[in-house]
1. Using the calculated result 6 for relative contact order in percent (Cα under 8 Å, 6 or more apart), pick out the matching structure from P, Q.
2. Hey, Cα extents along the principal axes in Å derived from one of P, Q reads 109, 70, 42; which structure?
3. If log10 I(q)/I(0) by the Debye sum over Cα atoms at q = 0.08, 0.09, 0.13 Å⁻¹, for residues 84-371 alone is computed to be -0.48, -0.57, -0.90, which of P, Q is the source?
4. Which one of P, Q has Cα Rg over 2.2 N^0.38 Å, for residues 44-139 alone, as calculated from the coordinates, equal to 0.97?
5. One of P, Q was used to compute distance in nm of label points 7 Å out along Cα→Cβ at positions 116 and 252, and the answer was 4.2. Which one was it?
6. Looking at structures P, Q, which one was Cα extents along the principal axes in Å, for residues 228-307 alone calculated from, given that it came out as 34, 26, 16?
7. Using FRET efficiency 1/(1 + (r/R0)^6) of positions 28 and 404 (r between Cβ atoms, R0 = 41 Å, to 0.05) for the comparison, can you identify which of P, Q gives the largest number?
8. Identify the structure, out of P, Q, from whose coordinates helix-only ellipticity at 222 nm (-39500 (n - 2.57) for each DSSP H run of 4 or more, over all residues; to 500) was calculated to give -17500.
Structure P
């Protein structure tokens with residue numbers, strides 16, 4: 001009981017630090033998006049999203065290795081095997097170097113082909129597009145090399161460090177936004193913006209490396225090679241590679257597909273929607289980041305009951321942490337966008353609403369994915385779920401060829417996300433005897449109640465109980481009341497008695513510590 005309580009407190013502390021980080025980054029990100037859109041214009045903003053997306057499309061390889069590193073680091077920390085932890089880190093760095101070379105070559109070749117043969121970027125903006133491609137490739141290489149150091153920090157559950165470096169990144173992004181707003185540049189503004197983004201990436205990612213080298217002995221590279229260990233890492237990463245490729249097809253692949261059918265302004269609309277999605281997703285992903293190492297460590301110890309209990313609770317809480325901001329933004333999306341942006345690109349409203357629905361479905365699935373990865377037996381999971389997610393690209397292409405609007409790609413994503421959730425549950429039942437019926441009752445049915453109640457109450461708030469004026473004061477008041485209604489619905493109808501007691505204990509503990 002003491003260890004469970006200690007783990008809960010650690011998760012609460014790490015979550016708090018990540019939320020402080022998230023709030024700062026979210027505020028800066030929302031402000032910066034407004035300023036960058038104004039400074040660049042719709043066309044340049046759309047070009048940046050498309051060209052940057054080429055590199056992001058290949059970055060799934062880094063996410064695959066990052067997932068593998070975090071899993072193996074957390075697993076060995078749970079087992080207490082420090083020597084094997086050092087070996088895994090050194091081999092991971094070697095594998096990362098190889099992958100980095102492969103990705104740089106692939107993105108250069110594919111990026112050149114796409115820009116010249118498939119994109120709808122105007123001819124007079126091609127030089128700027130090439131520069132953005134090069135900046136993005138360099139930035140990605142830096143990010144890739146930093147990934148094992150970040151993985152070590154997360155596996156050791158040092159979320160405060162992760163938060164502090166996030167503060168640094170947010171501060172630099174704010175400085176960049178202010179420069180774009182108040183300084184006139186004689187050179188191409190898109191190229192200037194891309195260069196500054198690269199500099200920020202270099203500074204922030206170097207901070208992760210410096211901290212890990214100072215604090216963790218295993219982060220010092222030593223010439224070591226073990227073919228069997230490398231094969232184990234690559235085997236695990238190989239199946240994750242397929243799943244990550246499917247995720248890229250749903251995000252950046254669809255982005256490029258839309259650019260092939262429509263002009264860059266549509267990509268700008270989708271880019272704005274995903275900026276909002278990325279901001280609110282932090283509410284769920286920060287908690288999930290804090291929980292993920294505990295799931296792997298509990299499984300490594302052989303404590304399957306604690307593992308399943310944590311997966312159940314984190315599935316609900318991850319969803320709720322997204323829901324309480326998703327409901328107000330979805331219901332009041334139009335006035336929020338109008339006040340946030342001087343000029344709202346066409347199609348942004350529906351893109352925003354639909355992408356949040358996908359995020360809500362995915363938030364439930366994340367703890368299930370962590371459990372599958374903790375077992376190390378991911379071949380069946382990734383082959384089935386990855387194949388389903390890959391269908392986003394061909395199915396979307398068919399609908400776009402038939403003349404449907406660009407938003408149809410998000411409707412396809414919603415349907416496939418639901419099917420994928422069902423597939424995850426069926427596969428986990430085979431892997432760890434996962435209690436699907438219990439999960440359906442205690443998680444899926446439970447979260448549906450506060451979801452229906454909160455959307456109903458907030459919609460009533462929109463149509464009948466507040467002034468129709470859309471001044472910033474009235475809108476902020478509506479959003480705050482909407483958040484309050486959603487949180488109330490979650491607390492009353494969404495949590496079990498045990499979870500309410502745990503939440504109360506965590507809050508009282510934080511209050512008690514703040515008074516000391």
Structure Q
């Protein structure tokens with residue numbers, strides 16, 4: 001057995017290098033590497049350098065050496081005395097090098113008792129991409145029970161460019177509890193039916209894991225897959241958004257062109273995903289038609305009146321059949337107003353459809369206000385973008401009138417005191433009283449029913465029990481909106497107690513304040 005301390009004392013570099021290859025005792029190899037490092041020895045990019053870095057646990061250095069490091073790294077995998085962290089590191093380095101000679105030894109590591117070693121072996125087999133790894137990885141996938149290790153095997157199979165990998169991948173997808181995965185796989189089969197050999201079922205794994213970078217690398221070839229994801233009715237919305245963004249990155253010109261077309265899709269989720277992809281590119285609308293599609297998708301329908309009506313009329317008519325997101329229910333109302341009030345008018349059948357939409361639109365506004373006065377919100381903000389689009393000039397007044405402000409301070413004992421302010425609400429109601437429009441009259445009817453709120457006045461620490469799972473108790477009080485209700489009722493009396501009028505919300509420009 002080499003005496004490392006003597007070799008080091010004599011500065012015997014050759015002897016220490018020879019000791020790096022001592023097979024009987026791992027401790028000898030480690031001591032030799034430590035001695036060489038202390039003597040300032042700088043390893044070359046050869047097998048000797050690889051053995052040195054193996055003992056130092058610098059797997060990145062091993063990978064950087066490349067082909068000369070393969071044999072020493074394989075020796076680590078084959079050595080039954082090697083610790084698991086060493087085998088894991090060697091497997092990782094071999095995958096980065098990508099040498100086919102490592103396939104057999106890596107396959108043997110798939111039977112390791114250690115999860116991390118199995119994971120690295122599977123990853124490396126995928127990186128190497130050798131067809132010999134398909135069957136062992138498929139068997140490993142069937143036998144492995146740990147979910148995240150199984151996914152590593154699937155990822156490895158997805159990286160192997162051979163049709164034999166499709167069978168285990170397809171079986172994996174069929175086991176998925178997510179119905180959208182099976183539907184997407186079926187849609188892909190139909191999309192690529194004419195060229196089944198090119199069906200990108202293995203790329204579906206990258207979709208499942210939101211690894212869009214792999215699809216971006218495919219370039220234009222990924223576009224049919226990404227389009228299928230965006231259009232898939234059951235795919236989660238965040239997957240559609242990821243696919244749309246990747247679409248532009250994969251092929252900017254064709255991707256932008258496709259997303260512009262998808263802005264006119266009937267499905268609001270498809271339009272929303274297309275909008276997301278375009279907003280994350282450098283695209284800007286180049287025509288009124290594109291602006292109209294953009295503003296409909298983004299919920300900025302109030303701006304449609306800025307455009308050339310004749311140019312966008314066909315799109316407006318088409319959009320009357322589109323689905324709208326729950327948050328964008330008001331968009332069709334703005335479209336219907338344009339169709340009803342602009343010249344030349346559309347066909348009678350379209351006018352009838354627009355009138356029906358306006359009726360639903362007006363009732364929806366009334367229902368929304370009923371909800372707002374029954375559920376005043378705690379807020380410190382002005383109206384957000386969507387509220388501003390819905391209520392335009394009235395947005396800040398409506399937001400303030402149906403909300404209250406809350407502030408708090410510590411009580412020195414882990415609890416807090418809360419105070420509440422409805423001054424902004426009362427001011428907004430009084431400001432609405434000064435605006436003599438049909439819309440303000442309707443709003444005052446709603447505000448005359450503004451509901452008092454039960455709010456927290458204090459929190460304090462209490463013993464933990466079933467009722468107080470977080471160890472905190474609280475006291476509440478009633479926050480009164482009586483002054484707001486009284487002001488609204490008084491103004492309605494001054495106006496002669498006019499009836500509530502649904503049709504007010506159907507009028508063009510109803511949300512614009514009178515010009516002074």
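1. Numbers: P: 20; Q: 6.
The read-out was computed on structure Q.
2. On the way: P: 63, 62, 52; Q: 109, 70, 42.
Checking each candidate, the match is Q.
3. Values: P: -0.43, -0.55, -1.21; Q: -0.48, -0.57, -0.90.
Source structure: Q.
4. Q
5. Details: P: 2.1; Q: 4.2.
It must be structure Q, since only it matches.
6. Values: P: 53, 33, 18; Q: 34, 26, 16.
Among P, Q, the structure yielding 34, 26, 16 for Cα extents along the principal axes in Å, for residues 228-307 alone is Q.
7. Working: P: 0.70; Q: 0.00.
Greatest value across P, Q: structure P.
8. Working: P: -29500; Q: -17500.
Traced to structure Q.
Each value in this text was obtained by applying a stated rule to the coordinates, not by laboratory testing. Quantities reported herein were computed from a predicted structural model and do not represent experimental measurements. Cβ atoms are built from the backbone, for glycine too; each structure is taken alone.
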